[in-house]
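These are the structures in question, set out in turn.
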Structure 1
């Protein structure tokens, strides 16, 4: 892995983790599904415009179209949609920690259903990661965290795992930025319908809302997604997923600094266990 890939991976991990804090800011002043649909619409327009300026086209191969649809539905509509709704009741740090378990879910699915080999170190890493999540959730639930919000975050992580398994098809054949934009439109189309059915359009405009919306639209929305596809194409999905072990640290740190969310001793221990488990799984998969 070259230095450029390492720097891009670190940038991706930070951008991905910071999205939970910006989302928490947004849902405090705007309906979550409406705000997320608007974010995807703007992000999609920006990404497609950049793609056209780079000479990319709408001509995707069959694998790319399939992966784009799956990614748009699984990550954008389900994963982010559920997380945005849950963020009304769940702290940004807890949502980031639950979502950080995604590489463990990907490894588990690959091991159980796709015939992928996993060494003892990887099995230990999965068990450790699950134990870390349970430790943190137990502490937070006993402190009064909403169980429905936690359940939404867990289902969202399963959807993100499914999206990650589809990235390989999306990152092959070029037109990466175009794919980034198109999968944003898929998410926007689904969430606009859901917003009309379930939400009232009431927004409390503020400088924080506008800033958080602009940040989450351009940075986690467009830039982080492009970096992720770039990493997968350059070093492969397994090595790229190694950077997810940093997400628990970044997610908790950003929420603590910007939202003043409390971080207890069990949170610190759980984050360390989850990060170690993710790293163990990825090292095991690389070594196979």
Structure 2
């Protein structure tokens, strides 16, 4: 099924990276979009997003708030209950990251990553799933996880745990919902986005390797957006993107110990900080 025209969507993390690319892709098809992102984001960034949406033929409902705030979600729900007859798509794309071996990563980084990525996604689902399940119009849920949630590489325990939680949440919602809404969870490998701008690095080698992989990949936010939206509207549940990500995922399914050994070796062979 192709991406339909003129629906209504809620997109978190909408002002940058994959969230913005998804927003623009929907806007080009005339969607009405409630764009959720941090209220601390610069006014110019919000203005740029509004221009991108309107210039593509979409409709724009800015919702600047912290996705960890339950009351803000409730206010948005009340607003959309009055303004929208249905919710066709809920996209949870907001996320932050941190690297650091367990025992070296500050607790506040664990809290920031888990609360933003996992709890923020859960609150979004808790807020809107009852309405989406009860409506007659077909509804769809797209949660953005990561290949890290399937592979759990060294120094990424906090990020991997948050994304593994999103995968588990998505599986549970799919089993509960039985197709209304349909549930898609995306697990991309490295792709070019603005995520590293808000990423906490505990070591220089982690930053160097992330920058290297980001520069090397052919995947862009726009390309990932098109793939995950297409998968969502054809009803695919789990979407793994990236050749290396897919190979390692397949390998881990058949040989978990070998995969963990291989990934661990790749990490320990990175040049140390001087």
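Among 1, 2, considering only relative contact order in percent (Cα under 8 Å, 6 or more apart), which has the greatest calculated value? Before the final figure, lay out the partial values.
Working: 1: 42; 2: 19.
When relative contact order in percent (Cα under 8 Å, 6 or more apart) is calculated for 1, 2, structure 1 comes out on top.
Can you tell which of 1, 2 yields -15500 when helix-only ellipticity at 222 nm (-39500 (n - 2.57) for each DSSP H run of 4 or more, over all residues; to 500) is derived from it?
Working: 1: -24500; 2: -15500.
Corresponding structure: 2.
Read-outs throughout are calculated quantities, based only on the coordinates presented, and are distinct from any laboratory measurement. Since the model is a prediction, treat every value here as computed from it, not as a measurement.
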